[in-house]
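Structures are listed in the sections that come next.
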Structure P
Amino acid sequence: MKHFTKHETVNNDSCTSLYSGVSKDELDKEVDKLFKTSGYKLKEGNPGNATYEKGSKTMRILFGAFAKHFVFKIKTYTNEPDTVKVTVVKGTSGIAGGLVGMKQVKNELTRISNVLETI
């Protein structure tokens, strides 16, 4: 069953999505699963208040846009009764990859935002 209601905000640095008919714990598990199946590793925290990372920062610095490196901070919280918010914030700008790297991070945030609609 789809729980996504709408995107409250979407901009170049973050997106906030609203969900209904699902508990915070269930949504935490779904978001964690979504990131892990996309190749992300839990860098710190726990589902619901976590930082996920994909790729290598060192490789990004050495090889620029040819090496992928993404970091996103996730926060879920109960907004109102029966409504849960998920906020995804970029944890890196991509500047180590130049303009192409910055565009890659922006595109990845857009992709994540679109995938969050499937929950």
Structure Q
Amino acid sequence: MIIIFHASSAVSQYLLGRGNKVGIRIPGNSLTLLFLKAADRPVTATSANISGEPSPADPVEIKENLCKKIDIILDAGKTTGIKESTVIDITENPPICIREGMITIKEIENYLGIKLQRGAI
């Protein structure tokens, strides 16, 4: 899940999209978590797909599609998820579900005990 927060002044403007918000995600992949631990600092990255295209599940697909546009691939094999990450913007009240993914809106609403708005970026 990606949670969108208001960015602090410590976040570079180069990392911010529209507005003054930033999305935070802690991945579930063990190799990625080891990489982040070794980095010992926040890491910024985009999705491994061309905007509007589906996300590839295989590092080979990423290399074929983006080889001239990226510097490195952290290859942990094929992804296990068949859906994108759920994206929730908590800067609004009630929070907005921008994209429903692996974690459903219903699951989030049941857990939090509130109704989410539905919307888009």
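Computed from the coordinates by the stated procedures, all read-outs in this text should not be read as laboratory data. Note that the structure is predicted; figures quoted are calculated from it, not measured. Cβ atoms are built from the backbone, for glycine too; each structure is taken alone.
Hey, FRET efficiency 1/(1 + (r/R0)^6) of positions 12 and 68 (r between Cβ atoms, R0 = 30 Å, to 0.05) derived from one of P, Q reads 0.95; which structure? Don't skip to the answer; put the middle values down first.
Values: P: 0.95; Q: 0.75.
The correct label is P.
For the read-out helix-only ellipticity at 222 nm (-39500 (n - 2.57) for each DSSP H run of 4 or more, over all residues; to 500), a value of -10500 was computed from one structure; give its label from P, Q. Walk me through the numbers on the way to the answer.
Values: P: -10500; Q: -6000.
Here the read-out was taken from P.
For distance in nm of label points 7 Å out along Cα→Cβ at positions 76 and 92, which of the structures P, Q scores highest? Display every interim value, and only then the final one.
Details: P: 2.5; Q: 3.0.
Top value of distance in nm of label points 7 Å out along Cα→Cβ at positions 76 and 92 goes to structure Q.
P, Q: which one has distance in nm of label points 7 Å out along Cα→Cβ at positions 60 and 100, as calculated, at 3.4? Could you put the intermediate results ahead of the total?
Numbers: P: 1.6; Q: 3.4.
Answer by label: Q.
Here semi-axes √(5λ) of the Cα gyration tensor in Å has been calculated and equals 26, 18, 15, so which of P, Q was it run on? Present the calculation step by step, with values, prior to reporting the outcome.
Details: P: 27, 14, 11; Q: 26, 18, 15.
This value belongs to structure Q.
Which of the displayed structures (P, Q) returns the greatest value of relative contact order in percent (Cα under 8 Å, 6 or more apart) on calculation? Walk me through the numbers on the way to the answer.
On the way: P: 27; Q: 24.
Greatest value across P, Q: structure P.
Using distance in nm of label points 7 Å out along Cα→Cβ at positions 52 and 108 as the calculated read-out, with 1.1 as its value, let me know the right label among P, Q.
Details: P: 1.1; Q: 2.5.
The structure behind it is P.
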